[in-house]
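As structure tokens, here come the structures.
Read the figures in this text as sums done on the coordinates, not as results from a lab. Because the structure is a prediction, the values reported are computed rather than measured. Cβ atoms are built from the backbone, for glycine too; each structure is taken alone.
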Structure 1
């Protein structure tokens, strides 16, 4: 029956596909494949609130499904609800603390959030960007995305922190990240890119 829903989706009959998925879920509420397909359908239809309702009900019962938590985090972040996005990604990160991509995603969400404790979020983002860079550390290919995140985060911290507060550590982290970026792009022969990160 799910195949029929996929067929309707492929033909552009999303309402019919949605009806089939909802019927399947009603008859078998633990059918994770259909639930995830319905969430994808809702996202494609830009019905994010409906996707959130379905996913939240699903993770109440399937708390170990990291894929669902990541999807929830992504949807919340896209809606600008960073507190919930952070909570969801923390659920996955606690089970996979050495996954550099999860550390990177967590840092990016913290950096993007504009919650009341902005400096606290930035300091935590700096920590997780650093952790991602260390986890992915490689002589030939460092995690440039984490290093660039570090540079931006350190510059934000400098802009809003009080003078002397966390200053030395921030300068040291900023300098180290900039040097690693320069070294990487120097090896790649991209002199123009180096100047932008000084």
Structure 2
């Protein structure tokens, strides 16, 4: 079968960056050590819920089990020249552990074209976890390739960690269908589509 489904999520919750952002506490490594470049407690909870959702045997047609999982390289410096962020990788580690797969981290933030070029050659179910600004600015346009996709957001709202973007095609070269999905896994999650808040 030559069909491809791409499930796209952003990394889970992180320390507040700007005044007015929800203060969810400081970042922590999986061992509980303070680290500004890691997830906050709620982010680790979110990572666990993604593992339960995508790693289950439920056969849920909206949230199928991925055979391949990509994450931004946790050791590569970002395109903005800032320190590395481990958050996309931390977000998918519990899922990869549950699925018994190795996450693919060969691409870093700034390598989105190469990432998409690689992924669209695959078949089956692929999950990508990435940085929210680069999803909106680089991954989504690269996937759409000019195709008009209703409800495709131009950006990923910075306060949203609870959305799954799903792309489906029947075969290589076929048009995409697209949906925004809202599993509402944690308290405060919503079903408001992306593209209505600030990036």
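Quick check: 0.05 is what I get for FRET efficiency 1/(1 + (r/R0)^6) of positions 7 and 135 (r between Cβ atoms, R0 = 25 Å, to 0.05), calculated from one of 1, 2. Which structure matches?
1
Sticking with this one: Which one of 1, 2 has semi-axes √(5λ) of the Cα gyration tensor in Å, for residues 39-94 alone, as calculated from the coordinates, equal to 17, 13, 8?
Structure 1 accounts for this read-out.
With FRET efficiency 1/(1 + (r/R0)^6) of positions 103 and 175 (r between Cβ atoms, R0 = 30 Å, to 0.05) derived from the coordinates and found to be 0.90, which of 1, 2 does the value describe?
Attributed to the structure labelled 1.
Once mean count of other Cβ atoms within 10 Å over residues 23-30 is calculated for all of 1, 2, which comes out largest?
2
Quick check on the output: 1.00 is FRET efficiency 1/(1 + (r/R0)^6) of positions 15 and 87 (r between Cβ atoms, R0 = 35 Å, to 0.05), derived from one of 1, 2. Which one produced it?
Source structure: 2.
The value 0.93 for Rg/Rh (Cα atoms, Kirkwood Rh) was derived from one model only; which of 1, 2 is it?
2
Next up: In terms of distance in nm of label points 7 Å out along Cα→Cβ at positions 47 and 71, which of structures 1, 2 is highest?
Max of distance in nm of label points 7 Å out along Cα→Cβ at positions 47 and 71: 1.
Here FRET efficiency 1/(1 + (r/R0)^6) of positions 55 and 183 (r between Cβ atoms, R0 = 41 Å, to 0.05) has been calculated and equals 1.00, so which of 1, 2 was it run on?
The correct label is 2.
Which of 1, 2 yields -6000 for helix-only ellipticity at 222 nm (-39500 (n - 2.57) for each DSSP H run of 4 or more, over all residues; to 500), as computed?
2
Using relative contact order in percent (Cα under 8 Å, 6 or more apart) as the calculated read-out, with 26 as its value, let me know the right label among 1, 2.
Label of the originating structure: 2.
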